Structure I
Amino acid sequence: MITLSRRSHIRSSIVAGAVAAFVLAGCASTETPAAQEGAGLTGGESIAGKTIVFQIYTGPDTPFWVPAVNGAKAAAEILGVELDIQYANSDDNTQVNQIQTAIAKGVLGIATSLPTTGSGKAVCEAKAAGIPVVTFNVNSLEGDEAGCVDAFMGQDFVTAGAVIAQRMVDEGLIKSGSQFFCPVEAPTAIYATQRYEGVMQVLTPLGANCDLVGVGTDPAEARDIMVQYMLGKPNTDGILALGAVPLSQATATASQVQKPAMPIGGFDLSEDILNDISTGKIVATVDQQPYSQGFYAVMQLGLRGQYQLFPSSMATGGLGLVDKSNVDAVKSFVPDFR
């Protein structure tokens with residue numbers, strides 16, 4: 001692993017979902033009113049008006065969370081519950097305090113993203129208090145603390161890494177002995193290590209390699225680090241970005257080092273990434289669908305409260321790739337739903 005980053009944090013991106021008709025407008029508010037009269041489930045134990053906390057580890061300015069929040073709002077409207085949207089601003093202590101406050105209030109459930117292990121004890125306190133916890137997007141908990149989470153809504157990172165690497169192989173862009181560049185926001189985060197594991201499952205049998213490099217979450221800083229890497233390794237054959245930030249900077253990086261035709265693939269969606277796919281500068285990107293992550297995390301908690309149904313984990317995004325064949329159909333859904 002090569003680590004050049006001065007920052008280390010979970011990545012942003014923009015992705016997909018369904019049930020668009022129920023989405024509420026906006027995504028920056030911290031609290032969403034209960035559903036309109038007539039909404040909600042029938043039968044079971046009524047959860048109308050109760051509160052589900054939807055907690056995001058980073059801040060509200062990260063574009064990736066726009067569809068995730070919209071999905072969560074849509075589920076809350078269907079359920080007839082209050083949705084309390086909270087942001088931990090990338091601080092473990094803030095996240096812990098928010099979880100403990102939710103426990104004290106006796107909320108119906110907590111949906112949260114856990115890119116670090118710092119909130120594991122608080123999650124187990126919620127479980128002990130009888131409050132179900134569903135994680136979305138990333139869950140770093142291990143051992144006994146992992147058992148305090150009821151379900152996970154998110155990507156199968158290893159499989160997704162293998163899928164994009166195999167696509168590049170199938171296109172003839174990664175060959176025996178190829179040397180690729182795998183930039184990622186946070187190289188030690190579970191999403192990064194597992195995506196990289198999947199990539200290397202495909203590359204290693206070919207005798208090919210991909211250097212894992214940390215580039216941080218700031219686009220300008222990421223591009224600077226990527227350019228430095230490329231200048232230091234001029235024989236690099238292509239870029240396989242493992243997060244939205246480096247993928248969004250990949251084509252500019254290739255142009256800056258005078259290799260504009262370099263093969264590029266990666267993860268996540270944004271308007272810039274989709275435009276680069278349309279023009280053929282990016283081969284394909286993995287769509288992990290945060291709208292689905294937000295929607296199903298909240299919906300599972302509602303079903304748990306109303307019918308005592310055990311939450312079930314879901315691998316969002318499946319094996320789906322966005323490429324030139326389907327990019328036009330996707331563009332209109334970014335950033336609200338994908």
Structure II
Amino acid sequence: MLVITAVMMVPMLGFAALAVDLGNWYQVKRQAQAAADAGALAGVQDLPYNAGTALTDASTYAAKNISGATTTPTTPYNGDSSKIAVTVSKNVPSIFGGILGITSETVTATAVAKKTNTGNPGAIFAYNTACGGTNGIYVTGLNNVVGNDTHSNGQILIMANNNQFGTTTYGGPNNCSLSDAGQHTTYGGGAATRDTSTEPWPADYIANPPTCTHSFTTNLTFTGAIASGIYCTTGTISFSGNNITGTNVTFVAKAFTGVDSNNVTLTGNQIPGTSGSLLFYQTGPGTLMIAGNNFSGSSIFAPNATINITGNNGIYSGFVEGLNVQISANNNIFTGIGPSVLNAASGSLVQ
């Protein structure tokens with residue numbers, strides 16, 4: 001019996017060691033799956049418009065749920081730009097498996113999420129969370145029509161009459177107010193609603209900057225018909241004279257010092273990883289003022305500045321998003337074809 005017991009102890013110890021390691025690997029597998037799920041659900045919130053941001057968010061949130069692992073996010077997934085896949089892999093050393101020659105095991109888990117509700121297109125977005133003054137969205141013009149969604153991470157202040165808005169949310173983390181001193185203001189859904197979260201940039205050109213085709217370090221002035229291209233400068237950009245036209249043109253500058261020409265018709269370029277067509281991108285602080293009448297253009301992005309529209313009878317067919325947005329003019333139309341500006345957008349795990 002002693003001989004038989006001694007002989008059997010070796011495989012019994014091996015089975016016991018394997019059982020301990022299998023339990024440990026299974027626990028890490030569950031942790032990896034939870035991390036992959038968290039990463040996929042975080043990344044899908046940015047789809048389908050901000051693929052670069054989606055990849056970053058997926059990796060960040062997966063890493064918060066597991067340490068020492070490798071995360072690989074992929075979007076589009078299987079050709080679908082509304083899907084993101086997140087694979088989490090971790091090499092787990094054996095505890096007793098070395099007895100059987102098994103020193104480690106690589107544990108892998110994958111999750112796939114799909115955007116299930118992209119919300120309505122965005123028309124106007126203000127990032128500033130500060131209350132008071134002219135922060136957020138500030139309207140003093142008459143008879144402006146905002147065809148799609150509007151959101152302010154802070155306050156909304158309306159001081160003029162006969163303005164129309166689509167679905168509108170406001171408030172942000174500081175619980176700012178909506179003050180409507182104008183008459184006959186209408187909102188989609190009947191009333192504006194409070195959203196206490198800080199919504200990220202819906203179309204994030206900071207994470208997905210345009211690739212310049214013409215680069216300068218001087219101040220630029222444009223007149224007349226403008227050739228297609230992405231014009232970038234570390235200086236300023238202005239426009240001179242009336243009747244300015246251009247198709248597939250994008251302008252990136254520290255500041256725009258003179259957008260006061262009348263009868264401007266400009267169409268921007270599609271920037272990979274984002275929606276719509278980008279026309280103006282002001283990288284610096286201050287104010288991006290559009291003062292000319294009969295302006296027709298696509299998306300405007302000023303993450304560090306106030307966008308102030310003082311020209312009348314404009315048609316903004318893209319997406320206006322800035323630190324603050326002020327509408328001081330009359331009879332402008334904001335059709336809004338940007339990504340959703342509301343937190344109603346959602347996603348779910350499909351695999």
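A few points about this structure:
- Winner on volume of the Cα convex hull per residue in Å³ once structures I, II are ranked, highest first: II
- At a computed -11500 (helix-only ellipticity at 222 nm (-39500 (n - 2.57) for each DSSP H run of 4 or more, over all residues; to 500)), which of I, II: I
- Structure (I, II) behind the derived value 25 of relative contact order in percent (Cα under 8 Å, 6 or more apart): I
- Origin of the value 0.65, where FRET efficiency 1/(1 + (r/R0)^6) of positions 86 and 222 (r between Cβ atoms, R0 = 30 Å, to 0.05) was derived from one of I, II: I
- Which of I, II yields 5.8 [distance in nm of label points 7 Å out along Cα→Cβ at positions 46 and 254, calculated]: I
Every read-out reported here was derived from the displayed coordinates using simple, explicitly stated rules and does not represent laboratory data. Here the structure is a predicted model, which is why all the values come from computation and not from measurement. Cβ atoms are built from the backbone, for glycine too; each structure is taken alone.
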